[in-house]
Structure 1
Amino acid sequence: MGSCFSSSAEVFSWLSKHINLERGQKPKSFRLERMEVLCELAGNPHKCAPSIHIAGSKGKGSVTSMLTAMLTAAGLRSARYMSPHVMDIRERICIGVGKNAVTFFDEDIYCKAGDELRSIAEAKLPALFDPAAPDGCEPTFWELLTLLFFLCARQGKCDVMVVETGMGGRLDSTNVVDPLVSVITLIELEHTNFLGNTITEIAGEKAGIIKQGKPVVLAKQCDEALAVFKKKAQETNSPLYYFPEIAKLSNVNITSQGTEFSLSLSSPLLGDLGILAPWREPLRLSIPVPGNVQAENAALAITALKITMSQKQTDCLSPCIENTIRHGLANLKIPARFEKIASEPTFIIDGAHTPESLALCIETFCSLYGEGGILIFGCAADKDVIAMAKIAHTNLNCSRFSKIIITTPGTFKTSDPAQVYEAFTAIAGKEKTELIADTNEAVRQANLFAKSSQRAILGTGSFYLAAEIRKIIMNS
């Protein structure tokens with residue numbers, strides 16, 4: 001083995017060179033038993049602390065961040081694993097400590113964990129890291145990154161881990177955990193080449209994170225998905241907390257500064273666990289992220305938090321749950337979730353990458369900044385471009401944007417901006433739609449048009465596009 005790592009940058013550089021990142025994966029590349037072997041060779045770091053596991057098509061990153069923020073506010077050393085990152089790959093592997101906002105681990109933690117990871121790669125599993133090994137044999141980037149997270153959590157002596165799936169659930173590298181509670185957000189058609197072509201198939205993959213006898217908090221679902229989750233919960237004897245049946249949101253007020261809402265929880269299951277009190281209902285809360293969907297995400301996270309509090313492993317949580325929730329949500333920071341990155345002109349970025357999440361994003365944008373703004377759009381090649389073009393163009397036969405710029409959503413995933421442009425021009429027309437493949441130039445042109453027309457800009461369609469735009473604006 002080479003010399004010890006001296007920085008987190010060296011760790012991630014080694015990791016990215018060793019494995020083919022997030023490209024070129026095939027369905028047979030995902031094999032949970034390989035991740036189990038890796039964890040066993042590392043001394044099972046995924047068992048170093050209790051965990052909460054989150055899956056879903058949209059909102060899982062927000063729920064993961066909210067849970068981590070509240071657990072941190074409760075005084076726990078809370079390790080967070082999520083993707084993608086926006087500015088720094090360390091965003092994927094973070095720590096909340098000292099009741100403060102979530103931040104990066106200390107550099108020595110990344111380095112020590114990286115040394116452990118490389119030791120396994122180079123000394124114990126040389127055959128599995130052979131570039132000539134057949135498909136499905138070599139560990140994937142996701143598996144190694146996930147193992148790095150678990151190693152960091154163990155090195156950092158964490159009290160609890162909040163773990164977001166990368167894709168799917170059943171075969172995802174994170175599914176080695178046996179969580180205190182699982183959370184499943186809204187299910188949509190996504191990653192159909194890996195997860196299946198129907199809602200039922202995709203829900204089946206997500207339901208794979210439900211563990212025997214462990215509670216699951218479930219966001220509102222369509223009938224097909226709900227049936228899958230209810231069946232899985234029954235098979236595993238897992239208490240199911242279905243959002244429409246246990247929670248009520250009211251008095252939702254969305255501003256450019258965030259979202260205020262009232263939350264009430266009621267369920268015989270919650271009562272049986274003894275976690276409805278102390279609780280003065282309805283609880284008035286606020287989060288620094290605009291959007292009705294973010295209030296729903298917060299409600300899911302709060303429900304999961306209360307269930308987690310009922311478990312023995314986390315009885316050190318603050319007895320004043322209301323203050324914990326308020327303080328945690330107040331410190332919430334979620335890059336690229338309806339994030340305002342500039343004021344003159346107003347520039348919003350959002351990682352919406354499915355038709356429903358795009359619709360919610362655009363609805364929030366237009367409600368706050370009016371119709372007729374500028375849209376910068378780019379998405380991966382596997383997205384439903386026609387559906388997204390229709391959503392972006394009209395609302396009750398009225399044009400939502402005065403200018404639409406199609407661009408490249410980074411280079412991390414395969415994309416076809418020309419094809420996206422054709423789809424948008426077919427819906428919105430060529431007069432208002434423009435193809436500017438270079439994202440720097442797309443941002444420059446959007447800023448010029450926004451300043452002359454006194455309009456706001458929305459950049460969306462992909463987290464990778466949001467990340468590119470954020471870097472351009474922050475470096476300008």
Structure 2
Amino acid sequence: MTETIQHADGRVELTEEALEQIEGSPLFNEDLAPVPVAKRNWTTYNYAALWISMAHCIPTYMLASGLIAAGMNWWQALITILLGNIIVLVPILLNSHPGTKYGIPFPVFARASYGTIGSNLPALMRAIVACGWFGIQAWIGGQALHVFFSSIIPAWPTMLGDPIGGHTPTEWISFLLFWALNIFIIYRGMNVLRHFENWAAPFVLIMTFILLVWMLYQAGGVGFLLNEPGKFQTFSEFFPIFIPSLTAMIGFWATLSLNMPDFTRFGKSQREQMVGQTVALPTTMVVFAAMGILITSAAVVVFPDMNPADAWDPIKLVAQFSQPLVIAVSMFTIVIATLSVNIAANVVSPANDFANAFPRWISFRTGGLITGIIGILMQPWKLLADPSGYIFAWLLGYSGGLGSIAGVLIADYWIIRKTGLNLGGLYRSRGEYGGWNWRAVVATLLGCFFAWIGLLVPELRTLYDYAWFVGFGIAFVVHWGLMKIVPPLSHRDIETEI
């Protein structure tokens with residue numbers, strides 16, 4: 001029996017009979033099911049809007065600040081950001097392909113290379129990083145809500161008494177309110193997310209541009225920051241900070257380089273998703289980071305009494321304004337920006353990842369709730385306390401692990417299988433993808449080992465500075481080699497019962 005229908009544009013879907021057969025599988029639920037071709041309706045604009053809304057976030061705005069604090073000047077910081085995003089765009093597009101071709105989310109795609117049980121390793125590694133990011137963005141959004149409420153209710157900051165754990169009770173309340181808003185939208189489903197991203201993207205861009213024009217007008221120019229020479233006078237001085245910085249920039253979206261199938265499974269065609277992503281990601285990241293530099297430079301002139309370090313934080317910057325309406329509109333913009341990136345980048349993937357681990361017990365909505373709870377437990381207020389630690393510890397550190405997973409996925413799908421997957425087999429406990437593929441697990445663990453060994457052995461610190469590249473390269477080569485030397489049994493040799 002032919003299980004799949006292949007359309008002229010290359011997209012594949014299951015026949016009704018095959019779909020009915022796998023619905024009884026313990027690896028199947030409605031959230032992990034392949035999307036029928038008729039329901040794959042995301043266009044170029046949808047993908048461009050998705051990336052624009054995800055890139056227009058406070059961490060992007062503040063990205064250049066950590067690089068400049070490390071000694072770069074403004075154009076060195078922007079070039080580093082641009083190069084990092086061009087590099088990470090390559091695995092993003094390579095891992096997007098199976099989503100559009102087969103209509104499958106990331107954890108189901110990972111079953112092809114890691115096995116139906118083994119796929120939980122990359123899925124849960126990706127999910128834990130996303131939970132940390134969810135907490136970071138939720139804390140930022142909560143801070144924006146806190147300032148918003150303070151602009152309306154002047155007594156809000158001290159309304160409920162003294163600080164608890166370094167923050168006032170109203171700050172904690174604002175954080176939990178923003179957290180709950182994220183969970184509410186997730187419970188409304190992916191279609192609501194698509195509509196939300198479509199209008200959030202242009203809204204945030206327009207409002208940030210208005211702030212930029214106003215700040216430059218008030219400052220009478222771009223300020224001093226664009227004239228700062230930076231600390232590095234020679235390439236030999238610049239290179240040691242450039243490499244870990246570049247790796248951290250790749251780490252910024254290394255998460256999405258794995259789980260883009262969660263979104264491209266809804267794509268109308270490969271061309272639509274590729275063009276939308278290619279046009280939007282690197283340009284938006286650089287433009288928004290540049291806006292952050294210009295606004296910060298002007299802010300130091302407009303608000304001379306403000307701590308220069310605080311000028312990089314748009315929430316603290318907007319709080320300097322005296323007009324409640326301006327503060328309220330600005331904070332609303334920050335809330336929308338943070339909400340759009342948090343749901344798309346940090347909830348969709350782990351929700352699917354947790355559902356993949358226990359398909360019969362955890363739905364997409366339940367997975368989203370688990371993500372939110374773990375995000376709180378990871379204490380994001382501590383992750384954000386140090387800007388340099390945020391870049392060189394958080395981003396750089398996890399990039400090695402995610403790079404290792406990307407190496408396995410790309411080697412397996414493009415080199416070993418040449419983009420050909422048995423769609424029905426991805427949902428069967430027995431078959432060519434059943435159980436664990438130990439080759440992928442070994443490749444991933446070796447990639448992580450060499451990416452992180454520099455943390456323990458100072459002489460090998462260079463490997464850690466190249467963490468994403470090291471993890472990716474070693475995992476790619478090891479998985480490819482093991483699959484060639486010790487190939488798994490073909491699906492014809494394995495029982496294909498559910």
Structure 3
Amino acid sequence: MTKLNGWKMSCSLFLICLAAAATAPAQTFNTLVQFTYANGADPFAGLVQGRDGNLYGTTAYGGTCALTNLGCGTVFKMSPAGALQTLHYFTGPDGAFPFSELVLATDGNFYGTTVGGGANCASSNGCGTVFRITPSGSLTTLYSFCSQSNCVDGQQPYGGLIQATNGNLYGTTNYGGTSANCDLGCGTFFRITPAGALTTLSSFTGVPAAFFPATTLVQGANGKLYGTTQVGGAHCGGAGCGAVFSVTLAGKLETIYSFCAQPNCADGDLPTAGLIQATDGNFYGTASSGGNSTGCEGGCGTVFKITPNGALTTLHTFSGSDGFDPAAALFQATDGNFYGTTVEGGYSYQCPGGCGTIFQMTSTGTLTTVYAFPAFSGGSDLRAQLLQHTSGTFFGTTYVGGFDGAGTAFSLNTGLGPFVTFVRAAGQVGQTGGILGHGFTGATAVAINQVPANFKVVSDTYLTATVPSGATTGYVTVTTPSGVLKSNVPFRILP
């Protein structure tokens with residue numbers, strides 16, 4: 001892991017905390033869960049909100065199984081107050097080591113991937129799976145990778161799944177495929193139906209193109225999927241320094257940016273996180289190293305903006321004291337700002353390089369450290385994207401730290417108010433989609449860009465609405481007994 005060079009405290013911890021409190025937004029931070037291995041360990045991925053208002057996630061290890069004494073991982077449910085319920089312990093044949101977040105699909109179930117386990121590759125702890133799990137914890141293994149000769153169907157999916165506007169799920173595998181440029185294959189791009197029918201659409205080819213994809217894809221407004229690779233691209237020789245790529249739903253791959261295009265990798269190096277598309281239509285992401293700071297060996301990392309066509313702008317370079325190694329995707333909150341995390345950095349008396357930070361950044365690159373983790377016992381090593389719950393509060397996980405060193409789950413309230421969001425933020429006229437929120441009981445109106453829509457309240461935290469004739473792309477409002485709730489992003493009307 002990258003080490004800081006000559007990073008020393010220049011004042012007492014008291015003065016540092018006082019200065020941080022003077023610049024950070026008002027906030028309330030709570031550690032909600034301390035993982036113990038018995039209930040899961042090392043939550044590498046972020047959380048997702050379910051129809052019931054609870055939060056769902058995975059731990060990469062924990063529990064007991066035949067593959068490793070650290071356990072094969074879990075799927076869990078957590079209430080916003082922190083009540084934890086382990087829904088499933090992976091055993092190996094049903095999958096092992098889920099390193100990615102779940103996705104809530106339109107059928108109300110969650111879908112995810114595991115890096116190991118499954119029916120194939122027993123000598124290497126399995127080659128990975130795709131699974132479906134209900135909110136009550138009934139898990140079905142939909143596909144085991146390396147089902148085809150030489151793993152041309154893919155191997156070890158580190159990234160999660162996305163449900164595209166056509167209803168199918170899409171993802172990547174880190175290895176496998178048909179390319180001979182990598183010993184185990186350079187990775188694949190696949191489609192899988194909710195019923196489990198998998199189609200390998202393309203294979204990554206290696207340098208000078210992007211390869212070894214390991215993050216969850218995002219679908220742009222133009223219909224293409226976008227992602228990053230930590231290696232590959234046209235620069236640095238050998239394995240490359242990482243890249244941004246796009247891929248059509250039919251599988252046409254294109255590398256649209258190669259990192260270290262600038263001297264000393266001032267534009268960033270080794271992007272380990274996926275992208276988000278912001279309300280301005282551009283994509284935003286992080287590179288775990290690089291940048292023009294001398295505070296960290298190899299650079300402390302960057303935040304960047306990139307257009308759908310690949311024009312990249314570096315918005316912020318980390319210095320160490322404001323965090324370093326940003327390894328998680330950003331999240332655009334209801335205030336329009338971006339929120340993210342760093343693996344290390346900040347000031348801490350327990351972690352030599354800092355225990356990690358949560359930061360807020362404007363669209364022009366002005367960054368504020370919202371919270372610096374003060375001690376290993378409170379959580380450290382943030383590798384997961386933050387989630388803004390429809391209550392307005394942020395939730396996240398730390399990969400390690402806590403009393404048992406197995407990671408934590410936390411909440412951060414910065415004073416943002418409640419809102420509504422979508423299971424899928426796009427649809428055609430006549431289609432019915434799901435809306436998440438709270439206080440829906442007694443709701444009297446739903447409108448899409450001010451056009452009234454027919455709706456049905458399913459529960460206090462979930463309702464369905466039908467896209468009305470005449471609706472245009474815009475924000476959705478739900479009128480409840482407590483007031484009008486507005487969506488965090490516009491709902492996009494598909495042709």
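What follows is calculated from the coordinates using simple rules that are stated; it is not laboratory data. Computed from a predicted structure; not experimentally measured. Cβ atoms are built from the backbone, for glycine too; each structure is taken alone.
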Once mean count of other Cβ atoms within 10 Å over residues 322-329 is calculated for all of 1, 2, 3, which comes out largest? 3
Which one of 1, 2, 3 has helix-only ellipticity at 222 nm (-39500 (n - 2.57) for each DSSP H run of 4 or more, over all residues; to 500), as calculated from the coordinates, equal to -500? 3
I have 0.95 for FRET efficiency 1/(1 + (r/R0)^6) of positions 66 and 362 (r between Cβ atoms, R0 = 41 Å, to 0.05), calculated from one of the structures 1, 2, 3. Which structure is it? 1
In terms of relative contact order in percent (Cα under 8 Å, 6 or more apart), which of structures 1, 2, 3 is highest? 2
Origin of the derived value 4.5 (distance in nm of label points 7 Å out along Cα→Cβ at positions 114 and 442; candidates 1, 2, 3): 3
